[in-house]
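Take a look at the structures listed below.
We did not get these values from a lab; they are worked out from the coordinates using the rules stated. Given the structure is predicted, the values throughout are model-derived calculations rather than measurements. Cβ atoms are built from the backbone, for glycine too; each structure is taken alone.
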Structure 1
Amino acid sequence: MNRLVIYIATMGHMGYSPLAPATLSTLPWLVFLMLFRPSWQIIIVLIIAVFLIGTAAFYRLRRSGDTKNSGHIVIDKALGFLISILFIEPGFVILCIAFVLIRAFEILKPPPVNYAKRWFKEGFAFMFDDVMAGLYVNVILQIATGMRF
């Protein structure tokens, strides 16, 4: 069971990439969104599923004492990206901008994103900083695209 949890949490082992694992693990989501252009309802379902699965995977790995894999968990990056494009018309340019912005916000962690791990504990904190980064990007994109939500 731990192998499956690790596989999910590391997004198919992309989290083990020596070169930009978080960026690499977000790329399949970018491609998925470009190809299928899911409705906002589907994106909400995906957000909820990724949040629940990611939080559960993090807790499961921590509970099992598996700390060597915790740095490779990248499913939270998918969550931030999905939130960043919620209620946004997912055109090619907007998706690419969202991809670049979410990576920047996840790396720079501007306040209050950088406080998320202090405010919350364990798996929720692990996911919540990416939720906050996604919200930042979403607000920027809403303003840039004329707030059509």
Structure 2
Amino acid sequence: MNLSTDPERPQVALSIRQPWAELIVSGRKTIEVRTWTTDYRGAVFIHASKSVAEEFVPLFPDVIPTYLGGLIGIVNVVSVESFSQATWSRLRPGHLVPGPMPKGAFGWKLEKAKRLVHPLPVRGQLGLFPLSEQVLSQVQLKGGFKGEAQQRD
């Protein structure tokens, strides 16, 4: 995907099931595991999908995945690397996935997670998906990101 993007204002999103989406925007999960790679680097919105990875919820009792079906934050994708058995084990504190490495797994290194002040309902899609200008403007209208000073006219 070759989209130019402001590093603070992404134009694309990645749909992720809870509790993983919540762990990413809280900064606890710094490596996203995917079975596909991308050349895309830069900011992406994190979209909490409508489905929950129920089998992983008990592993994170302090995480309450309250929002489903919309944008909940942003993160920067800084690199993507294929996993080996050695890197899978060594990087577990970043990807948090228990058990064996999935076949053909890639680790997407994530940095600078920010949570939206108010989640925004958006229909998810597979892969990295573009967001409309209308959705992007709604992010600002709903308050932007936590910890960010709001501009008032």
Given 16.5 for mean count of other Cβ atoms within 10 Å over residues 31-38, calculated: source structure among 1, 2:
2
Between 1, 2, which one scores greatest on distance in nm of label points 7 Å out along Cα→Cβ at positions 15 and 47?
1
Please state which of the structures 1, 2 yields -4000 when helix-only ellipticity at 222 nm (-39500 (n - 2.57) for each DSSP H run of 4 or more, over all residues; to 500) is computed from it.
2
Going by mean count of other Cβ atoms within 10 Å over residues 79-86, which of structures 1, 2 comes out largest?
1
